[in-house]
Each structure stands twice: as structure tokens, then as C-alpha cells.
1. With distance in nm of label points 7 Å out along Cα→Cβ at positions 43 and 75 derived from the coordinates and found to be 1.4, which of I, II does the value describe?
2. Match the computed value -17500 of helix-only ellipticity at 222 nm (-39500 (n - 2.57) for each DSSP H run of 4 or more, over all residues; to 500) to one of the structures I, II, and report its label.
3. One of I, II was used to compute distance in nm of label points 7 Å out along Cα→Cβ at positions 251 and 371, and the result was 1.5. Which label is that?
4. With relative contact order in percent (Cα under 8 Å, 6 or more apart) derived from the coordinates and found to be 15, which of I, II does the value describe?
5. When distance in nm of label points 7 Å out along Cα→Cβ at positions 35 and 267 is calculated for each of the structures I, II, which structure yields the highest value?
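We did not get these values from a lab; they are worked out from the coordinates using the rules stated. Computed from a prediction, not measured in an experiment: that's the story for all the values here. Cβ atoms are built from the backbone, for glycine too; each structure is taken alone.
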Structure I
Amino acid sequence: MSQPSARDRFSALLRASVAEGTLTKLTLGKPGPGLSDPTLQNVFVRPVLLKTGPHLTFVWRHATRDVTKNHSPDDSLALIDSLLGREFLDAHLFTTAQSAQLECQPDGSARIRLKAATAAASPPSGHDHAKQYPIPAGSPWLDSLGVTNSRGQPRDGMAAKFRQIQKFAELLTHLIGEAGFPSDGPIRVVDMGSGKGYLTFAVAALLGERAHVTGIETRPELVALCNRVAAQHGFASRLAFRSGTIEDTPLAGCDLLIALHACDTATDDALARGLGAGARLLVVSPCCQKELRPQLTAPPVFAEALRHGIFQERQAEFVTDALRAQLLDWSGYQTKVFEFISTEHTAKNLMISAIKAREGGQPDDDRARRIRDFATFYGIRTQRLARHLHLPLLPA
């Protein structure tokens, strides 16, 4: 007799957990070749008890919205079966006794991994809800943006995003203090590439009535969503979202410029705009540093190590961000580079902050020489932020 397939074993575990009431949650991810809606990213399933009896609630997480639907157990199992291997290639099943991961391949093959449940996988105790956060967990806007539920608990798949918001608020509190902003004056903030507005709302909530925050986003549907949530929760007088780009956004009077996960040279464009506006504080989290990688010609002693693509990528990230930090220092800013937070939302967890330390005057010529020495060592001929600042990297 042939052994049941990995998919059949997974389906049997899922059906048993639903029948026995041991299901904690199920997540579907890694869009497959049969995905019918390209905006759909994940599906989260958990049990819920309605007046009509036990059901499963599905949260369909799209790029700009979440859709929640409830289904009977039988209909749910049939729906999940239709999604697996077609619309989604990965499934994670969590029960009170164990967890199981099903990994499907486009060719129809699959494998299953099983793991016994541990105390760490248990639901958080009531003590977790009493924790004091920079952004209160029960903030209604967090609920409207799909981060937490009405009880202030992170929704399925959003625990990491909730931690990211809190960590960002904590870091920004310290940076604003270090930057020496007046304690009672307004702070004009521009967030370049605000996306769904999670961290933009966090800034406005953190600064309170001092905030004059503008989120800049290219996707009009996200702009409309965020403005709607801002109006709904009383932020409209101090928080607004606008369609635009880094290049065309007016920055007169900007005190704090933020650009988180701006891809490749967009980080350099945002920094240059902030420097040009004379912002007191710049906060960026770079992403996808591609510009310098083709230029890098490290010393021969590195050649054997750099035959591995992952080391080439990490070297390019290091050199790019190290050069950015030096250019910010040269421009009269006090720069820090540190870890932001590791989340499944992004592996890019580096943050660069720059506080204005020098008003006017000429750039530091000795520092410019050291920047050129650094660039020469790695074979860098040109870099976006250096071009914005009119600093040639090749010796004259």
C-alpha cells in the first residue's frame, strides 16, 4: 500500500484539528502560479464561535486592504483545499498539540514538516496586555489599519509589524530628544514613501499636537485610505497624505525627514532633499542597494571570498551605507548607524539617523579626502548622494 502524500497528511491534520477543536490558526503564503488576484499576499484562518455555531474566519490580506469572511467548517476545508498548491504554495498549521508546514512546488510535489507545540507557541498571557508601549496597543487607528483588533491585540500575521511600530516610536523619541527640538514648538515632518501609513501615523501620535506630518506616497489608493483613517480618528488637523514623489515634494520648513525602505538610490534622493531643506533630523532605513555593486573592485585578497554572491551583496550594502554616513558627516550632520528591527516584513534592518550639527560654513575638506580614499579603495567612481552634493569621488 502506498504511503499518503505530504498534502494528504497535511489535509488530514487540518481536518482533525477542526473536528477536535484544537486548531489555533492556519496561514497561507507564497503566491503560486494560479493566484487569481495579484494584490493578494496572504490568507489567515482561525476558528471563531458565532451564534450559528463554530466557523472559520478568513482574513484575505491584499496590498492595500484586508477582507474578512466567515465560512462553515466544511466550506472552509473545501476552500483551503482549492487554494493549496494553486493560489498559495506554503501553508502553516498551528494546533494546540503541534505545528505543520506544507511546502508545495509548482510541479505538484510537496513536503511536510512537523513540530510539537511548545510553551513559546502558546497564546500570550494576560500580562502581555498590560505592557506599556510608546504607541498604546488600543489606539483605534491601529485597528483601522489592520494592525490590532478592538482589544489591542495584534491581528494574525501583524505581530512583527506591531513590534516594528513600537520600536520605531521608541527610537524616534530618543532621536528627537537628541536633536534638541523645542519642547513646545511644532515639528514639521515629511515621510517619503509612507505606504500604508503605519509609521507615519505613529509619528503623528507620538508628537501629539506638535505634529505637522505629511506622508508622501505614489499610490493614490493608499493616500485615500490613510486620509480616510486620519479623518476618522481626529488626525486631520496634523496629519495629511499626498500623492507625489521624492523629487516633486515641497520641503520648505521641513524639520524631520523620514524615508524608510526607499529602494536603492531613492534613499540618496531623499537624503539630498532633506539636506537641501536644512532639516534638523534625517531618519532613513535603506533598502536594495544596487548602484555600487557593479563598480566594486575590492583588493585581490577579497577575490576568493567575493566569488559568493551573498558576500558581494553584503559588501555592496556595507560600502553603500558607510559612504552615505560619511557624506552626511561631511555635510555637517552627526550621524549614527544602528540596527532598526529584524522582522519578516523586511530583512533590511539598518537605520541611519543624522542630526544637524553645523550651521552654514564650508564642508570639511579633510573629511572629503577620507571619503575619496574610501571610494578609491573599493573602486567607486560615482555615487548618487555624492553627485547630489557635488562631491567628486575621483581625486582631482
Structure II
Amino acid sequence: MARATKDPEAAASARWPVTLICGDDEFSVKQRARKIWESWSAEVGGMDHEVLEASAGSVDEALTRLRRLREALNTLPFFGGEKLIWFRDCTFLGEDRTGQSATVTEALGELAEQWKTFRWSGLRLLISASKPDKRRVFFKALDKQAEVEFYGSLAEEKDWADRVEAEALKQFRAARKSIADEALAEFVSRVGPNLRTLHNEVEKLILHSGDQPEITLSAVQLLTPLQKLAEGFALGEAVGERDLVRALHVLDEELWTIRTGADKKRSEIGLVYGLISKMRLLLLVKELRRTGQLRPARDYNSFRSQVSLIDASQLPTDKRFNPLAGHPFPVFQALKQVDRWEPPDLIRAMDLLLEANVQLVASGLDEAVVLQRTLIEIIGPNKAASRN
């Protein structure tokens, strides 16, 4: 049955009963959308609700998804009452190839225009989507007339490690598993700011543990790979550990990623800058240890309690030189590594990285050779062997 439009001026002035849940954090978007849908369904009751899959890999698929949405909106529920529609996992509101198509952009704009005079009585629409292009007419219309919740990338949040840690503990405890602080810290550093990956990796560890009540550090190291968002820290962590074999292996993977163009944001110079930041952090933590403001901490919670007691006025105001200006988790990692280094080693490492920077820019030498030689000189060829 078609839905007739009545009193267009009143329809235009009222807020639309539309909720858009969107953003980079796919896990949070899906969780929140599912929660809203279940809440609506429990409130409204009935069986005449529609879940429309909205992912599309081409312009034709996107137009088909929009046509089905229009049909659902214009069809009254068979049993009467209120109707719920979930336009689920929409992938073409953003800047991907399909979303940037003029045909799709025009179709979305027309839909937003139609909704201004649409009779929404007895309807609720839930849209869950990846990160939208906020410049588009469709998003601007929803932002004014609908309820919009945006879940940005967890990596951009200062407290991402806290959230990942809390979510992991919640899931382990729900499965009646315990995990030692050291194993939890390792798990967080490997998973990085990705809640969807966290869920999958927790499930793997729980299955692997079987009847054993505790998730061990060795299990985390064996089963939990470094995720893409955590890989950016992998080289610095290997150097911080003074593990030459691991550092060279990670470097080889990074160079392959750069040379194949798999991640256009990475570069050889970027690797050097990342190592400079790591060495600077180790130097600052070394000084905090020397002055007694930081002590060795076995677990992350005891470390955070130490950090809360540090007098911020004694630290640099420039965030680049203040180890506690950002999230304390990288400082916790550095605190575990700093006893492997003496101040002269760290100062020499900074000099070597500066020299590597100059060589990469001006010498024309092979980047892999420059970086491999720099790592060997910084860590020392016998460090990994002596640790083993």
C-alpha cells in the first residue's frame, strides 16, 4: 500500500523518526545499531518489521538498495501498528568509489529531498553505516532532521588502551577466564585500537585455553598477531626490547608494505621518525626513573597510579617532549624496556637515526641497507643473543 503525503508543511517542520549510527569504528557502530533495533522491537512488538542489507560494491547495487528502501518506506505494515526498518551496514555514504559516484550522490540527494515532505507517521528508520562524507546533501539533511550518532576511530581516542583493556577483561570474565596483567598488556599492544579484532582474538584465546582457567602470556604471544593498527608500533617495540632478530624481521615487513604500495601512508622516512620518537620516549622515561618519579611497575594498574602522582608542572609543556601528554600505555611499555639501555646508548641511537635520515634524503643509497645497518648499530649484533 502506498503512503500518501499529507500536510507537507507540518511534515517538513517535524524531526524525522530516523536514527543514523555511523563512523570508522565498525564494531561500535554494529553493537549500537543492534542495541537500538532490539530496544525498538521490544517496545513496538509485532512481526512486520524489515531488515534491509545496505552494503553495495557497485553503483547498480547501491541504486537497488535505495529502491528497496523506498519500497519499504512506502508500504504499510500488514498487521497495522508501527513499522520498523533497519537499513543495515550501508557502505555508500562515504568517500569510496561507489559513494562518490555522481549517480549515487544524486539518488541520495533526491531521497533526502523527498523525506522533507514525507509522512513519517507510524514509521521508524534505523540506518547503520560506515564513515559518511559529511559534505554531502544526504548527511547534512540527516544531521539536521534525524538522530545521528558518530563513532570515530578508536585510535584517535586518548583512552583507547583503557577501552580495549576493559572490553577484553569483560569478555574474559564472562567466559570465566582470568588473565595476568603482563599477558593483558601484551594482548592490548598486539590488538591495538580495534574492538572488532579484539572480539575475535579473545574468542580464539578462550577456545585455545580449553578447561584451563587462565589465559597465559605464552598463549597471547602464540595466537594473537599484530594487527594493522598496532603494526605501526611494532618496529619501535622490537628496538625498545633490543631484539635485533625481531627488529630486522619487522623492518623487512614494513619495507615490503611500503614498496608494494599496500599502505600509502607509510614511508622509509616515517620509520625513522617513529624510531626517533621511541628513543626520545626511552630517554625521558630514563630521566623520570633517575629522578624517582617513576619506579618499575609490574602491571599497568600500578603504573597508572604512579602516573597520577607525578607533578605535571615539572614536565615539558610541549607534547612532543612530554611522555605523559598522550595515553600512558606507550610509557608503560617503555618503562619495561628502559633498563636494557644506558643514556649514552640512547643518545648515540638518536645520532645514528639523524644520520640515517640524511642518507635517506640525500645519499641515494638503498633504503633497506641504510635502515638495516642503522638497526644493527643501534641495537648491537650481540644483544639478542645475550638476552637469549
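1. Values: I: 1.4; II: 2.4.
Considering all the candidates, the number was obtained from I.
2. Computing helix-only ellipticity at 222 nm (-39500 (n - 2.57) for each DSSP H run of 4 or more, over all residues; to 500) on every structure in I, II gives -17500 only for II.
3. Source structure for this number: I.
4. Label of the source structure: II.
5. Details: I: 2.5; II: 4.1.
Max of distance in nm of label points 7 Å out along Cα→Cβ at positions 35 and 267: II.
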